[in-house]
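Once you scroll down, you'll see the structures, which are given as C-alpha cells.
Every number here is computed from the coordinates shown, using simple stated rules; none is lab data. Computed from a predicted structure; not experimentally measured. Cβ atoms are built from the backbone, for glycine too; each structure is taken alone.
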Structure I
Amino acid sequence: MDKQEAVALVKRSLPKFAAAGLPPLSVEAIAAVQPKRIASLWAGMGSVWQLNVSTSTAGAPPLSIVAKRVELPAVCTSIGDQRKKDSYDVEAAFYSRGHAERLLAAGALVPYPLHVEHRPGEGVTICMTRVEGRSSHRGDSEAFVAWLAKLHATYWGSRADEACGGGAGGGLQAQGCYWHLDTRPEEHARMGSSGWMGRLRLAARAIDLRLKADPLQSVCHGDAKGANIVYATGEGGAAVPLVYDFQYCGKACVAKDLAYFFNVDVMAGAAEEEAPVLPSYHPYPNAAEEEALLTHLALPLPLGPRAEGSHTLPS
C-alpha cells in the first residue's frame, strides 16, 4: 500500500470517527498518512496495515487506524483457497452489516468498523479501530469465556439464522467455525485408519451431523483462540478481552467455541483445571435454564456467581 492509498482510506473512514470514539478530524487537517505493514494474511492473500496519521493540528495526539487489505485470486484452484476467499467475504459482512456494533452494544468488545469497500474481482478492504492490549492477563481465560457468553446470547436461536442469511443484517457463515467437516474433506481423508484416529475418522460424519442438529445453536466466533484476542485492563485490574478475526463467524453449536478455546488455549487436562473457568459462561437469563444448558454440555456445576444484568438474552 502506498501513501496515496493510505490517505484515501483514512479520508473515507472519517465519517465514522466520532461513533468509534476517535478524535474528530477534518480532511484539511490530515498532513500525512504513513502505512506500516503489521501482518500478512494466509496464503499470501493480502496484508494488515497500520495507518499512522499526522495532522496539522498543534498538540494533537498520535492517531492510527487499521486496514485489512485482502487480495483475492481471480480463480480458486483448491478447496482451501475457496474457503479462505469465502471467509474474507464473511468478515467484510461482519463489519459492514452491523454485527460489530451489535456486539459492542452487548459489551463484547471488538474493533469498530470505519470503512469497508469491495473491489470487484480483486478483493476487499476493511478499515477499523485498533485494538490495544496484552496477549495474556491475570484472569484472561475466565474473561474470554464470559465474552463468548455475550456473543452467544446476542445471537441465540433464530437470531443466528437471521445473522447468517442473505438479508441486510446477515452475511455470516451458514456453517460457522474454522474446523468443520464440510470444508475439510482432504484432512478427513488423510486421517489414519487405525487406533483412536481411525475410530474418530469413522465417527466423524456422525459427530458432525449431531453438532449440526444440536438445539444449542448460536453465532460462534469460529476461531476462538489466543492469537485472536488481546487483553486490556479494566476496573479493579480485571482482564477485558478485545477480540478480532471474524472470518469464520457463523452458526454452530456453542460447544464448538468453548471446546476449541479450551483445547487450544486453556489446555485443561482434567475437570478440576476447567472448574475455575467454566462458571464464567452465562449465556442464559436465569440459573435454571443455564443449569440445563451446562448439564447438556457436561460442564461442571454449580454455577459461578452471575453478574447483575450480564449476558442476558435480548428480547
Structure II
Amino acid sequence: MEALSSHEGQVRFDSYQNTEDGVRTDNIRATFERGYIRFNELMDTAKGGTISIVGAGPSLARTYKEITGDILACNSAHDFLIGKGIIPKYALYWDANPVIAKMAKKPHPDVTYLVASRCHPDLFKALAGHRVIVFHALGGEPVDQFLVSLNRMEPMIGGGSAGVTRGTYLAGAMGYKTLHLFGVDSSYENDATHVGGSIIDQKQMRLRVCGKWFLTAPWMALQVADFKLICPQLQAMGIKIIVHGNGMFPYAASFIEGITTTDIKIGFVERLRRLASSLIVLYLGLRGDNRYAEMNT
C-alpha cells in the first residue's frame, strides 16, 4: 500500500491485500469444510443498544476505563482488555493473514468471537473450544460462490479495510444504534502504533489534516478515508457515533457532521485555524504548489 500526492493537494491511496488471493480462497474453503455457526443468529438482536468498538491504538491505555455498553474488541484490543480484567462481549477478527492468531492468546469463555470466513485456520485453532460465530466479509473473495453452491443465504458484511470499520457494520447489523469508538487513533503516539506494540513492522508517513500534522502509516490513513465514506451510510441507518481519543482518526472525524468527538473540541479558535489552513491550501493549489498536500477531509 502506498500514498501519492496529487496536483489537487489531495492524497490518493493505492491498496493491496496482505495475503494472496489463493490463500484467502483456501481459508474460506477450509471454513466451509469445517462448519460453523452463522452470523445470521446475531442479526437484529441488540434492539437499539449501545456498544463500544475497541481498537488497539495507543490512546486505549488512557481511555479504556471510559468504555461503555457492550464491548466489541478488535484484534489485539481483545488481549489488552482481558489483561485489564475487562471481558468483552464480542471480539472481532477479519484479516486473512495467519499472524492474526497471535492476537488471540487469551481466549475467554464469556466472549463470543466474530471471525470472518476468510481468516486463517490457525486463528480457528487458537479459539478452539470457545464460542465462534462466522461472518462473511464483502469484497474480493469468492464467498458468494461457496454460498450459492451450498444453497445458503448468509449476509456479506462490508465496512472498509480495517477491523474497526468492519466492526461498525457488524454492530449495525446486530441492531446497535449507538457506537462508541475507542483506541481508533490511526496515527503514532510517542513512536507507538498499538497499545501493546505492533507484531509487524510499520511503514511511516506524515500527513497534514487541515493544517495539523500526524505521523501515520498508509493503512491507518486508509482507515480514516474509509470512515469518511462509511459514516453517512451508518447515520442513514439512524446510528449515532461517538469517537474517543485525539489521534488522526478522531481529528478527521470532527469534520463530519453529526459525529461527536469527546476529546476534540471545536471552539472559535479552532474553527478560525481550520478556515485559515483551508484558505492557505486553496491558495497553494491555485499556484500549482503541492508541497503542502493534505489529506482531503
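Odds and ends about this structure:
- Ranking I, II by mean count of other Cβ atoms within 10 Å over residues 63-70, the structure that comes out highest: I
- Looking at volume of the Cα convex hull per residue in Å³, for residues 119-206 alone for structures I, II, the greatest value goes to I.
- Which of I, II yields 62, 51, 35 [Cα extents along the principal axes in Å, calculated]: I
- If relative contact order in percent (Cα under 8 Å, 6 or more apart) is computed and equals 23, the structure in I, II: II
- Comparison of I, II by distance in nm of label points 7 Å out along Cα→Cβ at positions 79 and 111 - largest value held by: I
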